[in-house]
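**Q** What follows is a set of structures for review.
Values in this text are rule-based calculations from the coordinates and carry no lab data. Everything quoted here is computed from the prediction, not taken from an experiment. Cβ atoms are built from the backbone, for glycine too; each structure is taken alone.
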Structure 1
Amino acid sequence: MEQKLKGIDISEFNGKVDFKKLKNQVDFIYIRATYGRYGIDKKFREYSKEAIANDIPIGFYYYSYATDEEKAVEEVNFFLDNIFEFKDKITFPLCIDMEDSDGYKAKNGNPNKEMLTNIILRACEKIVEKSFIPIIYACDDWFKNRLDLEKLEPYLKWLAFWNTKEENIDKTKFCMWQYSSKGNLAGIESKNVDLDYSFVDFIRLKEYVKNVQKINFIKSKTLFSDIVIQYMSCYKWRKWIIRKAL
């Protein structure tokens, strides 16, 4: 059976959230941190601290208002600056939310496909520079008609598509799927919350990366081979080898 993680994405519009109640209902939570070049979500830090305190894996996203590449760089840097205090607690990729739900882009130049794609590329480059994994969120229409998927091929994608079934999602293109905007979970004040699936287990991936980093660190200090480290770590020498590395 294919494994998937169940999550939600939230912002200040979801109001009061009881993370203790949420803990047993979701595998992860995405939290809006910023929007545009100056906006900070009013609940961003509160939500982040509460999710971390309740051991819920988190990711962050920002809503893009950029209409050119210069603004794209400004807003992603603003986003990265604001999430910096939580950098060691981030489990899921950092997300740029590309849509125009309030019509801002349409009223301010209405960027074409090439510009919208370049805005995303600049954002992803900056996220990678900070050693994070980027992911692009957009609806089905945007991915099909407003963005150049060929140029965005190297990056992960998160599809918002509510009126379809899971078997219709191309999981070779989309690793996350927002399947509803009308979730109703205990602990969330607002009546509706976005519901998501992740088809990649980023939780286990993060642990794997951490373990690889530890092994490489020990190897650099002791010059032991991988197999020796694995053997010794399972037996009574485990504490010794860790002390040796430190």
Structure 2
Amino acid sequence: MRGYWRDSHAPRYSLLFALPLLLLYQVLVALSPSDAGGGLRNGADVILQTLFTSIAGSRGPLIFMVCLVAAGLWLVVRDARAHDRDLRPAVFALMLVEAVLLAVVFGGVVSLITSEILHATTMLPPPQLNQLGPGARVMLSLGAGLYEELLFRVLLVGTLAWAGRRLLGFRPFVAGLWAALLGAVVFAAFHYIGPYGDRLEVYSFVFRTIAGLAFSALFLLRGFGITAWTHALYDLFLLLR
């Protein structure tokens, strides 16, 4: 188990484990019919693509995808060369089992903590999502796991932690805690933006803030791949129930 814990966190396993999320999400986006929301995409995906579009124009989405895949493959190849060992399929199988188990318990644990803080229990998906078919719900769930973790954990929390250390002079632990807290608040607020955003309520905001902290901790402990799959599967279980 010590070897599994180390290997599953490494880029050669973690990033390759996340690759099916990217492929499945893009396939479902491409197959989405225009009369049923063909332009529907995960909000974090839209933010990242819009950033590239503002810089590179109409080629921005393509450049974004190329940069995303190229950066991931470079990290995988570099890690694989450093360790010079064959990939073991059993590690990927165990990572999937772990992500499923984490997704099953995730909502219950975060709900329990939120309920203990607020002494209330109300958390329902946005009613707008009821208008979407199963394919669109699966697509949004996969996109949430992949792109929200990329945007809010890898980029946002990582940048805030760097700024806390280098610009504000925080110690590493304080910088990490500050970045995780601020990143969790931004992550929670993100869910109330756009036509499919939730209605702003105290319980749902606190729930998502605590969820953001939990995902940040999971990202630090277990890496990007397991965190992305846990997030995607949790959303999938919630939207398809």
Structure 3
Amino acid sequence: MTQVTVIMSIYNRPRLTKQTIENMREYAGIPFKLWIVDDGSEQETKDYLASLKPEGYCEEVELVTYTDSVGKAKRLNEFLVKKDYDFCCVLDNDVLLPVDWLKKCVRSLVEDEGIGLACVNVQGIDPRIILKEYGNPERLIALTIGGACMVWGSFVRDNITTFCEDYGRYGHEDAHFTQEVRVKNKAVIVLKEFGIHLDDRHLEKDSDTEWDKQYKKMKNDCATSGVETLRNNMKILQDSIKNK
């Protein structure tokens, strides 16, 4: 039986986490196992995660809880190195996804051996995300893409598996991941149906609590400090293509 697993590394934001999980359980389109890492969240989030039960397309829930927070990449890698899945979706906890999103991503990977990574774009129309037609009315090829919802199968599981941990708590670990997929001559595609990002973590709002302000500053600082590392790693990957 094919094992499809959705994994999430969660650090607080219980309201958005609840919306994301309720949405994906209703609209995934195929059965999946939900594997959650609580990366040192506060008690409200811990209580919500502990209350989760199989529902909708979610057939099983596994929760691992930590008291300290070390970041998305490190936590997800602890699961990914086990390779205990046929298809894997890494999902952020602040998105709403279209109907049958997981079913369509998995189907794309099954139907086309040239695809290494299938994504749902939740950034909207953004000039940084360059899209072109890719052989199917449901999908586009992405020259650049964010990592809020990424799905892959056995090729990535056996050849790449882990996120880069060089960018701080939140940085460019998923950008590096998509680069590695392309270096190994696999396409990164997105569904034509866009999702929605529930929380703009970069813009300050009058309603921000002190925690919100600290979180957004941390997010921006890590993204900025990770740029040079991302460029260096990109050069290494480009050099590896030339030397093949």
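**Q** Looking at structures 1, 2, 3, which one was Kirkwood radius over Cα pairs in Å, for residues 29-164 alone calculated from, given that it came out as 15.1?
**A** 1
**Q** Of the structures labelled 1, 2, 3, which one yields 5, 17, 23, 22, 23, 10, 0 when P(r) over Cα pairs in 5 Å bins from 0, in percent, for residues 77-116 alone is computed from its coordinates?
**A** The read-out comes from structure 3.
**Q** When distance in nm of label points 7 Å out along Cα→Cβ at positions 189 and 221 is computed for each of 1, 2, 3, which one produces 4.7?
**A** 1
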